[in-house]
Structure P
Amino acid sequence: MDWVFISMSVEQIKKNKYVELTYAILDAQGEIKERVDIPVKYIHGHDGGLFHQIENALEGHSQGDRVEVFLTENESFGSSDPNLIFTDDIANVPPQFHQVGAEVEMQNDRGEAKKFTVTKIENGKLTVDGNHPLAGQTVQFVVTVGEVRDATDEEIKSGVTQNFSTGSNGTVH
């Protein structure tokens, strides 16, 4: 019996490819700050909501590849805005928010809502911060490529993107 070599093409990420990926975001000390193990789905080359540096770095990669991308504060979550940090007497804050890490939605005088996180409680004062937790930091994205295939016409039309978290500069990850 003769054996014949059958070439199997490996799908590489390029425009109009459906891509699934998982990722972790690490701070400058290498500590994992966010981890996404449920695959994120997007269509490569269409405003998929990824930071463009990450999408560019993924170009040409295939399933199973691991890609690492460093982003400065200006490329990722922006600088920390001191106008989004407020401190008040803890007595003025409802009890359900009396713990570090609690999230509260606040509204400005124009009716715009924003999520704030309790970051500090000390000396009878409570501080909330509306900045992204990684604002002002250089971060490392460690991305693992999952499925890569041709996107269907419907996927290209609809964009097939996940609900990413929004960075302070409007870019999402």
Structure Q
Amino acid sequence: MSILSILEFPDPRLRTRAEPVTRFDPKLQQFVADLFETMYLAHGVGLAATQVNVHERVLVADMSEGRNQPLALINAQILEKDGSQVYQEGCLSFPGVYADITRALSVKVKAQDVDGKQIMVEAEGPLAVCIQHEMDHLEGKVFVDYLSPLKRSLLLKRLDKQRKQAASA
């Protein structure tokens, strides 16, 4: 397995729209395994292929305490959304930055697994948030896009300040 480099905002490659996966082969299985390893090492709960500069419709998630419920979704599409919730989101492409984002409370998702088999996932609460967040990455969207211009500006200034402090440390 390999640890992949995670792109950090404002890298323009985070704005790239991902293409559908058409080949389900050992290379894809290895890539998904690498995504999980990278996500776990970075202490994340989700990671989209776009975040590691691979522009294919692949995302992984694991919201479990024991990090033992891995979920890989290939070519995912949301079929249904219901309800609304505000959840404090973070992102591996925005280290140390969090913001309250409003998203659907539950989602029904059609996707494929790493072998290309059709799967359906119904998620609610934090897992629904995670899936929506990662699917946004595959569309070239990031969570700060949901914030008002003022809140986004303040958050990005905080991120910049953290980077400058880390560089001078």
Response to the item:
Value 15.1, calculated as mean count of other Cβ atoms within 10 Å over residues 56-63 from one of P, Q, is from structure P
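Using relative contact order in percent (Cα under 8 Å, 6 or more apart) as the calculated read-out, with 35 as its value, let me know the right label among P, Q.
Computed on structure P.
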Worksheet entry | Among P, Q, structure where helix-only ellipticity at 222 nm (-39500 (n - 2.57) for each DSSP H run of 4 or more, over all residues; to 500) as derived comes to -2000 | P
Fill in: If FRET efficiency 1/(1 + (r/R0)^6) of positions 88 and 112 (r between Cβ atoms, R0 = 25 Å, to 0.05) is computed and equals 0.80, the structure in P, Q
P
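Please state which of the structures P, Q yields 46, 38, 32 when Cα extents along the principal axes in Å is computed from it.
Derived from Q, not from the others.
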Item to complete: For structures P, Q, calculate distance in nm of label points 7 Å out along Cα→Cβ at positions 96 and 136 and state which one comes out highest.
Response: P
Worksheet item: Thinking of P, Q, which structure, once distance in nm of label points 7 Å out along Cα→Cβ at positions 16 and 152 is computed, gives back 1.7?
Response: P
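Rule-based calculations on the coordinates, nothing more; no lab input. Treat the numbers as computed from the prediction; the structure is a model and nothing was measured. Cβ atoms are built from the backbone, for glycine too; each structure is taken alone.
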